[in-house]
Structure 1
Amino acid sequence: MRPDFEQLWANTADLLSKVRIYDRKKAFSEEIVELDETHRALAAMKKLPGAELMMDRSIEKLKRMRHRLLTIMEDLLYTA
């Protein structure tokens with residue numbers, strides 16, 4: 001696996017866990033569940049043979065996920 005993918009994947013996992021903690025009122029619970037499922041699917045994908053072929057697409061997906069998680073975190077912290 002590429003180091004940039006591994007780092008982005010780990011950072012997204014960390015951000016996802018923090019967003020789950022801050023979403024006490026469950027305002028974004030459905031979206032968080034969807035993001036979590038996508039994150040788990042990417043984890044399973046990286047173990048498959050030939051995963052290198054889809055690495056660029058996975059990195060772009062993780063970047064979009066991270067951006068959305070940051071936006072959710074901003075919304076949660078702003079309303080706190």
Structure 2
Amino acid sequence: MIVLDAAFDHVRRDRDFGRVEAYVTLLIKRAGEAARPVRVRTNVTDRGTQTLRVRLLENAASLADYVMRRDASGQMDHAA
């Protein structure tokens with residue numbers, strides 16, 4: 001999976017828990033597929049060695065990859 005572009009919306013800092021939450025829209029490309037947008041809500045710690053943008057992007061890409069792999073394998077993790 002390749003992330004071609006990313007946009008961040010509704011970025012908020014929760015001082016009580018030391019977290020930053022954001023909606024991240026990724027434009028991703030997988031082998032043999034067309035590029036498509038994926039929107040993920042994610043959160044990371046407000047302190048770290050990398051920039052906030054990088055941490056949010058990496059976490060969102062990881063979540064998007066997990067969800068896309070799960071959907072491709074046909075697994076359902078929710079109750080009917």
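Readers should treat all values here as calculations from the given coordinates under stated rules, not as data from a laboratory. Source: prediction; values computed, not measured. Cβ atoms are built from the backbone, for glycine too; each structure is taken alone.
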Given 14.0, 44 for Rg and Dmax of the Cα atoms in Å, calculated: source structure among 1, 2: 2
Answer label among 1, 2 for the case where distance in nm of label points 7 Å out along Cα→Cβ at positions 21 and 69, calculated from the coordinates, equals 1.3: 1
Could you figure out which one of 1, 2 the value -27000 for helix-only ellipticity at 222 nm (-39500 (n - 2.57) for each DSSP H run of 4 or more, over all residues; to 500) was computed from? 1
When 1, 2 are compared on relative contact order in percent (Cα under 8 Å, 6 or more apart), the highest value belongs to 1
